[in-house]
Structure 1
Amino acid sequence: MRPGPLHDALAGFVRSGELPGLIATVARQGVAEVEVIGATAAGVGPPLRRDALFRISSMTKPITAAAAIALVDDGKLTLDEPVDRLLPELAHRRVLRRVDGPLDDTVPAHRPIAVRDLLTFTLGIGTLYAPPGATPIQRAIDELALGQGPPQPQTPPAPDEWLRRLGTLPLMRQPGACWIYNTGSDVLGVLIARAAGRPFESFLRERLLDPLGMHDTGFSVPPAQRDRLVTGYQSDPGGGLRPFDPPDGQWSRPPAFPAGAAGLVSTADDFLAFAEMLRSGGSHRGTRVLSAASVAAMTRDQLTPAQKAASQWVPGFFDRFGWGLGMAVVTGDDESAAPGSYGWDGGLGTAWRTDPRAGTVTILLTQRAWAAPEPPPVCRAFWRAARAAG
């Protein structure tokens, strides 16, 4: 049978050598079309299979958020409580007078950090849209090995020590003042562990991954499954591919710090199960995983215009997007999906959107890291093909 329009739109990226391989999923009302193209590694890898494991990096964030929301549903957390009860390391915060100022030029925080702030990225610290190491606070984050750059799972220390180090730093902005990317999800992982009374990865497995049948999703890949983990690539200066993580690399053993921001590996079918649970309002094959009210809150823009205006991020981002609880929400004209859609991307080469009105889920998994914050051409081609197909 001749390949269809989705295959035709994407196969050229593999033929040209721009990508070793990809898996593209378009599900409509729960019925999935899946294209598997290419190899697990450039030039020498075996053919890619549908059950291949990819580093989903920041697509970890909505999964971490869902685990936190499960604790809210279970009555172990409330969204507007201060985190001080479980994370005393973050009590009594100091805040930089200027985000680019010296670390000792601070004022007291106007209020505590709340659980909601971790989910909406308004806790006051995170990744700045600036060159690496451009400010004293960025340099301090790097020196403390807090893992706030590209994912390196073997770098950060264990959760309690990680939080202790974070607690030695001032915030960049007042809690609730603006959206700052990334760090809230890593803090959330520590909060989840303490609220649940067991390691983050154990609670995630018991409360979310196993009920959804996401048995291949985790923070590392066991030896028996390592042949399914694709080689990760970055762009070299000439525009070609440069390996940055082989199957026996940083994801081949459990990390000291299971990073809620970008630490997971997963498969196309595992992530589709997660996305379909959200699209179904929190249920999966007759089992309720999250409350419908919580899913509605997760997938609704939670930011105020003032919080968006004060954020330092990719120019124009908040003209098209808002932020829910752990994921982006499409609010304007965007090529990836219609307004009302939600999802997020992974900088190591992945993207996800759900359009609840149309009943569609789109997931693209590649092993080439994005070279810039803007989506690469393969994402644009995928979204165009998925939307054209209705």
Structure 2
Amino acid sequence: MKSDVPKVLHKILGRPIISYVLDAVGDAGISKTVTVAGFGIDRLKELLGEETKVVIQRKLLGSGDAVKTAKRVLGKHPGDILVICGDTPLIKPRTIKDIIERHKAAGASATLLTVRLKDPAGYGRIIRSNAGKIVKIMEEEDAHSYGEVVNEINVGTYCFKAKDLFEALSGIRPNNRKKEFFLTDVIEILGKKGLPVEAVSAKDASEMIGINTRKDLAVATATVKSRILNELMDAGVTIEDPLSTVIYPGAKIGRDTVIYANTYIESDVEIGASCLIGPFTRLRKGVRIGNRVEVGNFVELVRTEVGDDTKVKHHTYLGDTKLGKSANIGAGVITANYDGKNKNRTIIEDGAFIGVGARLIAPLSIGKGAVVGAGAVVPKNHDVPKGATVLGVPARILKKRLHNVT
């Protein structure tokens, strides 16, 4: 990756690569995980916390040595162990379940995930006997000795009987070229012992993508982005231009909402039904939008609640704001939420009208049905009462005048 950041901590749509892997494992029903790592241990532990137990691989001697390192905490495990690479963020929970189910049903010693590719260049190949049984996994250069192209490749995800795995690991030897211990050698050892080795073929070839370069990261990001958008469209959300729209995992959007082009929606954002969002809108973490809301072009919201039937249409920034129902926010409005030390809250109640270019200095409250005139600057703690109209810099309440009508 040519980076000081550990590979698995590089982010895809705001989340580290390894978080996608751990989520898939957890969603497949596996509750206990061990992460073996050798670079950037402190940063990894800080990110993962109690989510997984981190075991240190002191010398980076290959995948076989990495799994052997996990024996410290899993050596007495009586059941099965799933082994998965931390840099494969596109693996799906359903695929992991398929591997486990095949493994248990067949009573296999090992079950691995494979995929067939038109161009298998760069990957280890699955070698089968004439009877179709898996014999070994070969490096690409060695597979050429078979005289024909072997297009079934090893994805790098396995389910093992723990006892058989650790016994076989004790018998592997370092590779002559790389001087590393390859986990793939375990498959040949198990086969020679006559122990059953099974395979599950991945239905989606994108699941096998591992991250080794920034280009790989971009490819994986595009795939995750596409999956998210497809799920939302299948659920009844209109996305006008999927190519220019970015929606992070974890965002929730109601049916019949329309997302216009060049819109950017982060995780921890919830949008109700029948809303119009964008174009050129950015919704950051902590945004909660009600139903039938319009959030228009060049608007940025963060940690902000927007009530039903409210309009926030043009060139506006609202931070740490609670915005009521049926309110209107004019073009160029800003809630100044940061005072240099703290993020402060602005409350705008139902039916309030905030004029073009107004500045609201938090902490501040704008009462129900109040009007803030165009270009007004409302200082902090100068709350605007219910139904009042304020104008000017600084904003002052407009006094009501009585006129005789003839």
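Once distance in nm of label points 7 Å out along Cα→Cβ at positions 120 and 336 is calculated for all of 1, 2, which comes out largest?
Values: 1: 2.0; 2: 6.6.
Largest calculated value belongs to 2.
Please state which of the structures 1, 2 yields 14.8 when mean count of other Cβ atoms within 10 Å over residues 48-55 is computed from it. Source structure: 2. Of the structures labelled 1, 2, one was used to calculate relative contact order in percent (Cα under 8 Å, 6 or more apart), giving 23. Name it. The read-out comes from structure 1. A value of 51, 16, 16 for semi-axes √(5λ) of the Cα gyration tensor in Å, for residues 128-319 alone, calculated from one of 1, 2, originates in structure 2.
If you work out mean count of other Cβ atoms within 10 Å over residues 56-63 for 1, 2, which one comes out largest?
Working: 1: 26.1; 2: 14.2.
Answer by largest value of mean count of other Cβ atoms within 10 Å over residues 56-63: 1.
Using the calculated result 5, 24, 34, 26, 9, 1, 0 for P(r) over Cα pairs in 10 Å bins from 0, in percent, pick out the matching structure from 1, 2. The read-out comes from structure 1.
Can you tell which of 1, 2 yields 2.4 when distance in nm of label points 7 Å out along Cα→Cβ at positions 272 and 368 is derived from it? Mind showing how you got there, number by number?
Details: 1: 2.4; 2: 1.7.
Considering all the candidates, the number was obtained from 1.
Any read-out appearing in this document is the output of simple, stated calculations on the displayed coordinates, not a laboratory observation. Remember, it's a predicted structure, so these values are computed and weren't measured experimentally. Cβ atoms are built from the backbone, for glycine too; each structure is taken alone.
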